[in-house]
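**Q** Once you scroll down, you'll see the structures, which are given as structure tokens.
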Structure P
Amino acid sequence: MSSPLNAKSTAQQVLAGLQLKGKTILLTGSNSGIGLASLKCLAEAGATMICLARTTEAARRTVQSIRGNHVPLGCDLSDLNDVRDAVQKIRQLQQPIDVIITNAGLAAPSSLQVKHGVEVQFLVNYLAHFYLVTELLDRLPDNAGRVVIGSSSASIQQAPKEGLMFDNLDGRQFYRPFTLYGQSKFATALFAKELSRRVSSRGISVNSVHPGATAGTKLNDNLSFPLKILMSIARYFMKTPEQGAATQCLLAALPVGRKVTGEYWADCQVAEGNPLLDDPLLANELWRVSEQILRRELPA
């Protein structure tokens with residue numbers, strides 16, 4: 001299924017004339033770049049936003065910058081204990097969540113960082129979001145809930161040939177920043193595919209999104225200095241944050257986002273993802289390993 005929108009479409013164009021009053025949307029990485037553009041447009045359309053940012057103060061500042069009664073929440077995705085605390089606070093709101101958008105991300109730190117026994121990109125981009133989403137699935141309404149998982153074309157172009165290196169999730173065997181970035185983004189897309197299967201009986205739609213190369217984000221804050229110089233030039237040829245936000249806003253709000261599930265999207269269209277997304281054994285192994293790590297790092 002396709003839409004009339006494309007790579008140049010903006011979130012404002014996607015949501016034009018749409019009324020989201022009465023809808024609650026949870027968004028990670030809400031305080032900058034694509035996340036902030038998504039937040040502003042979804043809130044303007046009337047949605048109540050649960051705005052997650054790395055710190056409570058950043059989330060509060062963001063909420064104060066937009067109209068409406070929204071919920072700011074600090075959630076450091078590099079700290080699973082902080083994510084668990086955020087989940088508990090969200091549950092205490094005692095309200096259903098119509099849409100979860102996992103937008104926050106981290107790209108290519110110049111040196112290896114390991115937390116909770118895994119490389120930090122795998123942790124922030126994938127594992128923390130896996131935990132957040134699976135812990136809040138019961139808050140999504142049957143036959144209406146949506147999950148939009150942030151991924152990237154790096155899941156195709158830069159991921160290892162086997163998709164996931166289960167023996168190198170901590171990066172200690174070797175650390176190539178962009179390979180491990182690709183691995184983390186492949187994991188998010190594979191998670192979306194497998195989750196779509198597991199919640200199909202509930203009528204919840206789950207899709208993954210490549211936003212496109214987008215200027216004005218904090219994704220590349222950890223790049224090496226030469227790459228930052230390169231990105232400062234490349235930004236003139238990249239999408240605006242509003243264009244980068246278009247696809248995830250489409251999946252969060254438009255009817256097509258309810259009708260399609262288990263797909264990888266780019267430029268407001270269903271796109272061709274990594275062929276390994278169709279490997280259910282790989283998806284099940286990722287799920288098993290993820291739960292194993294979480295049991296170890298977050299004992300009851």
Structure Q
Amino acid sequence: MKARIHKAYRAFIVKEEAPLAHQNVLDYYSYVVSNIILGNDRSTPVIEVRCGDVELSFDENTVISATGNGVLTVNGERMDFWRSIPIKSGSMVMLSTSSVAYLSVLGGFKLQGKKGIKLINLGAIDIVESKRDFEAILMEVPGRFLSSNYIPKTGNPEEIKIVLLGKSEESIDGKEFILYRNGNGHSVVLKSLNDNIKIAVLENGDVRVIRGEDGEYSVMAEILPCDFDKLARLTNGSIVRLKAIGYEDAKIEIFKYLSEINRIEKMIMLSAEASRRGAVPLRVRFNGNTYNVWVEEIE
């Protein structure tokens with residue numbers, strides 16, 4: 001099977017195998033969940049759009065999922081993020097974003113070469129054939145979605161946790177900054193609201209304070225992986241507040257981050273199995289919380 005690319009601007013095929021590295025993807029959480037929703041391996045290549053858009057079609061029926069922050073349309077009709085969506089061959093799929101968004105397909109896009117990232121050009125992209133029965137997959141579609149309790153939400157300001165690496169003349173803990181993206185939508189610069197401080201956030205998560213017009217800088221902090229994801233989903237002009245935490249607290253946050261991804265994978269697997277058996281999904285509220293419940297007839 002192939003995908004036909006009709007339009008692409010700042011769109012890439014990406015593959016990430018190291019969950020804490022952010023070597024090739026901006027938002028690992030959205031990347032990996034887009035694959036989990038479809039039952040792909042976590043490191044399956046997907047399309048990542050950075051402050052741009054992509055328009056494509058498939059020459060066979062398939063299933064897709066979009067995650068991150070953006071707008072997804074199929075034949076002009078707006079579709080939900082964070083769930084599996086059956087696609088008929090020839091349907092026009094459009095994904096656009098002013099920050100970062102992901103599009104996964106059943107089986108995954110084929111990424112040539114050893115690098116984990118490739119710019120998309122117009123033309124055809126090969127799709128890896130899924131080993132699972134397509135009709136069985138369609139029966140799982142109602143259960144292959146991310147619960148609203150786990151969909152990332154954006155604050156204003158958005159709190160971004162950092163680990164300070166040493167003492168500095170500038171104090172950035174607790175201060176608010178305005179986010180600006182560079183031309184390729186990858187690295188960001190934070191400009192202080194109240195002080196003459198600029199911060200560059202690099203692709204590896206380093207936080208560098210820029211001094212003066214000559215652009216001198218010093219590495220003074222690192223952003224936690226889960227907060228690097230949050231930063232990637234923000235749009236230009238968003239307000240962020242930096243919060244410094246210690247190394248032990250950082251370890252706890254990283255453990256919670258990875259545990260949540262594992263929990264999501266288990267929940268989606270179980271709900272997909274329930275859907276395949278013919279169970280009916282319901283949303284119920286209990287003690288102020290909302291839960292997804294599957295009701296199955298007992299024979």
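**Q** Name the one structure among P, Q that semi-axes √(5λ) of the Cα gyration tensor in Å of 26, 22, 20 was derived from. If you can, show how the numbers build up before the last one.
**A** Working: P: 26, 22, 20; Q: 36, 24, 16.
Structure P accounts for this read-out.
**Q** Suppose you compute helix-only ellipticity at 222 nm (-39500 (n - 2.57) for each DSSP H run of 4 or more, over all residues; to 500) for every structure in P, Q: which one lands on -6000? Before the final figure, lay out each step's value.
**A** On the way: P: -11500; Q: -6000.
Comparing all candidates, it corresponds to Q.
**Q** Now a separate question. P, Q: which one has semi-axes √(5λ) of the Cα gyration tensor in Å, for residues 124-267 alone, as calculated, at 28, 20, 12? Show your work: numbers first, answer last.
**A** Details: P: 28, 20, 12; Q: 36, 18, 14.
Going through each structure in turn, the value belongs to P.
**Q** To which of P, Q does the computed value 1.00 (FRET efficiency 1/(1 + (r/R0)^6) of positions 44 and 108 (r between Cβ atoms, R0 = 30 Å, to 0.05)) belong? Walk me through the intermediate numbers first.
**A** On the way: P: 0.40; Q: 1.00.
Checking each candidate, the match is Q.
**Q** For distance in nm of label points 7 Å out along Cα→Cβ at positions 76 and 100, which structure out of P, Q has the highest calculated value? Can you show the working numbers first?
**A** On the way: P: 2.2; Q: 3.4.
Comparing P, Q, the top value of distance in nm of label points 7 Å out along Cα→Cβ at positions 76 and 100 belongs to Q.
**Q** Once distance in nm of label points 7 Å out along Cα→Cβ at positions 28 and 284 is calculated for every structure in P, Q, which label goes with the largest value? Mind dumping the intermediate values first?
**A** Working: P: 2.6; Q: 3.6.
Greatest value across P, Q: structure Q.
**Q** For structures P, Q, which has the highest computed value of mean count of other Cβ atoms within 10 Å over residues 36-43? Walk me through the intermediate numbers first.
**A** On the way: P: 26.4; Q: 20.4.
Answer by largest value of mean count of other Cβ atoms within 10 Å over residues 36-43: P.
**Q** Continuing with the same structure: Here relative contact order in percent (Cα under 8 Å, 6 or more apart) has been calculated and equals 22, so which of P, Q was it run on? Before the final figure, lay out the partial values.
**A** Working: P: 22; Q: 19.
Clearly, the read-out refers to P.
**Q** Distance in nm of label points 7 Å out along Cα→Cβ at positions 188 and 276 computed as 1.7: which structure among P, Q? Mind dumping the intermediate values first?
**A** Values: P: 1.7; Q: 3.8.
The correct label is P.
FYI, it's all coordinate maths here, none of it is from the lab. Everything numeric here is computed off the predicted structure, so don't read it as measured data. Cβ atoms are built from the backbone, for glycine too; each structure is taken alone.
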